[in-house]
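Undergrad: The structures come next, written out as structure tokens.
Just so it is clear, none of the values below were taken in a lab; they were calculated from the coordinates. Values in this document were obtained by computation on a predicted structure and should not be read as measured data. Cβ atoms are built from the backbone, for glycine too; each structure is taken alone.
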Structure 1
């Protein structure tokens, strides 16, 4: 059995929490509404002929979406953000805006299955070249990095094996090679990791997950480190029409106000559950950066503000063993997605990463025996009891 250790920087700066809670509060100048009103209008009246107001058409700009973009950019330490209709449209926006035909993308070999599917599909159509490699391994990374990629796509912790990539080190190389670094920060949110502070050029989120936190909105966001990148991404977001809806933005903004409070409980529960699983004889291996046995534990302590609430583990008997476990769980719902207040369980091989062929999953280390948990904020005693009962099978 290995031990869990507290992150030395676990206590988050109070001002981050305050900024998240105060997002757009008391900004209504017309009626003094404490919570800003929701602007559902598709179009906005011009002040006079040839004189538009700040907003003229919601695809291009909307007051509610602007509030959300501003707080996400602020919390990530970016110069600006584009709020998109989904996490995948955020990924697509980055690829369309920043990569040209003939240029190369280096991406983590175990990144989210949907991201891999899009990268492979666009590469097959000649939009760019893509190379998947283990960004946590020097030998593999330097072999591909020597080809001077236009863009390096980082996902840390990775989905679903929670591998940790040294963002600062990747970014230092990228600066010398003239490459851009994009970091998918969905698994941690800016409450636990801020890639721009580590040197990243762009941060991507599925806001469906921890930022919204209630599994009732699908959305995404792209945050740029510089005003120039923010302007370019914003232009393409409007051009492609991938910007998010006002009502979705309103709900996500509401979710962000409780982000710091939620993430504390998520992480506290995950720490207990990881230790519980690690001590269970029915579990072959636990993947959680908060465990001292995790190969990325020290790096995670250094570049993150916490270890997050995603846990993966392997059981015996492959798919049959997984089926016996998930069908006996009562407090973990078998469903895709993550980051909501409710606990979820997923089987990556047949769910989140089913779009990857078996050979690609094997190269990435995603076995048929792997189970992924998104740990919610329920009573941790109930969650452990539920897992214990299911693992007895």
Structure 2
């Protein structure tokens, strides 16, 4: 048997399994979100179709399949059709470099990595692929020939481009601390030491915030704000084209949660601190255990994402951009400088002290830093109760 054949078979199996998990999860995560929304708002939620409403996703999917395709007058037909495809494809190819488990021991045939593609630039690949989703959103908003869709596409493009900067800088902190671009090696270093969530908590928080913004999840869903833009860039879409936009969003959430678990939660690691942990590989039963642990962490992060949506109010758009350019980007630059300092002196195990030190320094310097005018300031108009004039 050629030495490359076992890895090819393993990668094919992983791709098929994870792809079908994402397809099924995208449908049932919508039901889960509706149930969580109902629980937060003290309602019951979907409970009519099937036992406990478990067949609701199938009914919704069937409705979307048979629903009439609508294309408004004046749209760019080619780009209007292409936009949902450009949104969903980057979401479905991002999971290839996620290590879903350790190295599977095949005995005489050696070991294989339980991932779709073991690339030596896996982290860069995932970030580059995720950034392509902005093209589908922007093209969909422009091709719809609708002013609300166009504004939603512009908002989404500005938001995704802006939040990719602090996301890349936060990712650079992890790359500097681990010294590698291999997701498998990043997980292995956390097995031998601490989770990066413990070492770099501020970096992890910023990265998670950027994941929400990249997936257009609340409170960063200004591009599809119903109160302002009807439905944002997908206002004019219906049937399966509309469903592809939503499928892409939920698959982005799944892959983003898996990426976060890989970078900051040790992948299949069970111990966030030093001590005993699962091995970096093993037999098939160990691989299944590790795969289940990764899926459990992904599910927990998805539930957290849904709770954030139904707990926090939506930002105003100027507040959204101000948070990125005046808040997250300067803070991540400071974190990159701090991480470089700690890596140079070989004290990466104390990175958590540096993270807290960056917060303290920011708290001291914040009152003297330049800032833009408060858009909510009270204007002293003559005759108003805010006016100092008599």
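Undergrad: Hey, Cα Rg over 2.2 N^0.38 Å derived from one of 1, 2 reads 1.09; which structure?
TA: 2
Undergrad: Another question about this same structure. One of 1, 2 was used to calculate helix-only ellipticity at 222 nm (-39500 (n - 2.57) for each DSSP H run of 4 or more, over all residues; to 500), giving -20000; which?
TA: 2
Undergrad: Supply the structure label, taken from 1, 2, corresponding to FRET efficiency 1/(1 + (r/R0)^6) of positions 207 and 319 (r between Cβ atoms, R0 = 25 Å, to 0.05) with the calculated value 0.20.
TA: 1
Undergrad: For structures 1, 2, which has the highest computed value of distance in nm of label points 7 Å out along Cα→Cβ at positions 255 and 351?
TA: By distance in nm of label points 7 Å out along Cα→Cβ at positions 255 and 351, the leading structure of 1, 2 is 2.
Undergrad: Could you tell me which structure in 1, 2 was used to calculate FRET efficiency 1/(1 + (r/R0)^6) of positions 31 and 95 (r between Cβ atoms, R0 = 30 Å, to 0.05) as 0.10?
TA: Here the read-out was taken from 1.
Undergrad: Let me ask something additional. Between 1, 2, which one scores greatest on FRET efficiency 1/(1 + (r/R0)^6) of positions 15 and 71 (r between Cβ atoms, R0 = 25 Å, to 0.05)?
TA: Ranking 1, 2 on FRET efficiency 1/(1 + (r/R0)^6) of positions 15 and 71 (r between Cβ atoms, R0 = 25 Å, to 0.05), first place is 1.
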